[in-house]
1. For the read-out distance in nm of label points 7 Å out along Cα→Cβ at positions 23 and 63, a value of 1.6 was computed from one structure; give its label from I, II.
2. Compute distance in nm of label points 7 Å out along Cα→Cβ at positions 39 and 71 for each of I, II and report the one that scores greatest.
3. FRET efficiency 1/(1 + (r/R0)^6) of positions 31 and 47 (r between Cβ atoms, R0 = 30 Å, to 0.05) was computed and gave 0.60; which structure, I, II, did it come from?
4. I, II: which one has mean projected area of the Cα convex hull in nm², as calculated, at 7.5?
5. As an exercise: mean count of other Cβ atoms within 10 Å over residues 79-86, calculated from one structure in I, II, equals 16.9. Which structure is it?
6. Compare distance in nm of label points 7 Å out along Cα→Cβ at positions 15 and 87 across structures I, II and report the one with the greatest value.
7. From which structure (I, II) was helix-only ellipticity at 222 nm (-39500 (n - 2.57) for each DSSP H run of 4 or more, over all residues; to 500) calculated, if the value obtained is -4000?
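Only the coordinates and a few stated rules stand behind these numbers; no lab work does. Remember, it's a predicted structure, so these values are computed and weren't measured experimentally. Cβ atoms are built from the backbone, for glycine too; each structure is taken alone.
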Structure I
Amino acid sequence: MTDSQPLLVFTATPDREAGMVLLKSAVASHLAASGQVVGPAGNVFWHLGELGTGEEWQVSLRTTSERYAELETHLLERHPWDNPEIMYVVVGGGSQACLEWLKRETRTSP
């Protein structure tokens, strides 16, 4: 992955408040330019060898590949779960103004 590719990063939290805390801290630190917390969403999963169900809140964040490692560390350190799912997808395109804004808001130095 080359520097400054736009990414969408996803995780989930047990409730809206936990999602908003993660999102706000990441954006305030310029590790993400923005994001949303959406839910609750029904969930079916494997955990410790057992099939489980529940509800969670989806958290999505917009960042760049340049900031991903720091964002992942930030989320892991602050997440309420011991082993949260954190994944990203590379954004293949977008409006030039939006992509420039994303890079500007997540740059490491002013």
Structure II
Amino acid sequence: MAITITDECINCDACIAECPNHAIYEPDQEWSYSEETSLSGTTVSPEGKEIDADAENAPLSDEFYFIVPEKCTECKGFHDEPQCASVCPVDCCVPDENHVESEEELLAKKAWLHGE
């Protein structure tokens, strides 16, 4: 399951540097799959979707920091727990019930993002 940032976010910036997948972005910031990953050009996601890893995608929030669920692995393969949640001073980094994934799926996503 990916992590999401709730509207209780105070935009403190503590979570961004902790994310090993560069899945967290500032409000109103465009994002790409290739940022801080090994992806580039046209690729196929673990779900079988063809994507342009270098394309700039629309922000998921214009008010609060946000996590791109397709890049979030809950830090599996890097840490024992999601680092964003562990450093968040207001506990607004929580499991995303809309993006439930098994540990195997999260590890496959990590391997896809980082070319492992």
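1. It was calculated from structure I.
2. Values: I: 1.8; II: 0.9.
Once distance in nm of label points 7 Å out along Cα→Cβ at positions 39 and 71 is worked out for each structure, I has the highest.
3. On the way: I: 0.60; II: 0.95.
The structure behind it is I.
4. Numbers: I: 7.5; II: 6.5.
Derived from the structure labelled I.
5. Working: I: 12.9; II: 16.9.
Clearly, the read-out refers to II.
6. That would be structure I.
7. Working: I: -11000; II: -4000.
Comparing all candidates, it corresponds to II.
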